[in-house]
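K.L.:
Take a look at the structures listed below.
Please treat every number below as a calculation from the coordinates, not as lab data. Please read all numbers here as calculations on a predicted model, not as lab measurements. Cβ atoms are built from the backbone, for glycine too; each structure is taken alone.
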Structure 1
Amino acid sequence: MATLVELLPKEYGYVVLVFVLYSFFNGWMGFQVGKARKKYNVPYPTLYALESENKEAKLFNCVQRGHQNSIEYMPVFFVLLLLGGLLYPVISAGLGLVYIVGRYFYFSGYASGDPKNRKRGEFNGFALLGLVGCTITLGINLLRK
């Protein structure tokens, strides 16, 4: 009986590494939120600062929102990466790297305090769309068996 590793294409290792890279990236973003909490005096468990209570609330909220948005998309990204990578491991890993770079620019732009700057990283959506295509192709191929 073959093990799971033996059934997967060798190149699926790239998909796994991109998966882990995003996990570290997510941790880095969380660390940035923690630093912003100290800098802008926003104690736990407050998710978003109120402008009526903190004159720098918008600056903190931009950092928090950049991370929160990335967390919201993380399950979609992970599922598409892992499934699309079953059929197209190298393409999916490449799209995953583009997605991570886009997310970095999205987060950094948002964390600058001007929400409009997040648009610098919106190209991550094209990478996500590519992963959707890889995953749809996997589904179609499975149905044709």
Structure 2
Amino acid sequence: MTQLQTLHKVVELAEKRRDEALGVVAQMQREKKIAQDQMDQLQAYALEAEARWVARSASGVDTAMLMHHREFMHKIYHAVEFQRGVLADRQRLIDTAQEQVLVTERDLMGLRRFTERKQQAIQQKVQRQEQKQTDEMALSIHLRHALAQAQARN
């Protein structure tokens, strides 16, 4: 395997790592969306429960019912706070995954630039060799032609 083929393989691997990192970000974003949907449902349920309580309490409530409602709402608000933590964790994971994407993108760009420079250097070397061969051939033809003219004069 030539050096250029090896570099192309390394670039392919870097692209794969970048694609995998992008996949992780997408998965994390899907998970955050699910967590956000759950948060929205909890908050909507809490608002609905409060509205029902207000309607029910308009006709009067006893102490046991009030305590039950407070305990119930405490549990809902506890679930909301827990879900806020889940969302914050998901966002931290997304941020970390996006940083990894940036690292893999930077590595990939560097490898591509390096490969491109190597390829240009190889092409320049080939062109110089071809030019040298062309110059040598032209010199050889010129020398033969000059020798033939010199012999024709003699």
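K.L.:
Taking Kirkwood radius over Cα pairs in Å as the quantity of interest, name the structure among 1, 2 where it is greatest.
P.N.:
If we compare Kirkwood radius over Cα pairs in Å over 1, 2, the biggest value is for 2.
K.L.:
Ranked by relative contact order in percent (Cα under 8 Å, 6 or more apart), which of 1, 2 sits at the highest value?
P.N.:
2
K.L.:
Starting from the value -36000: which structure in 1, 2 was helix-only ellipticity at 222 nm (-39500 (n - 2.57) for each DSSP H run of 4 or more, over all residues; to 500) calculated from?
P.N.:
Clearly, the read-out refers to 2.
K.L.:
If distance in nm of label points 7 Å out along Cα→Cβ at positions 41 and 65 comes out at 2.3 when worked out from the coordinates, which of 1, 2 was used?
P.N.:
Traced to structure 1.
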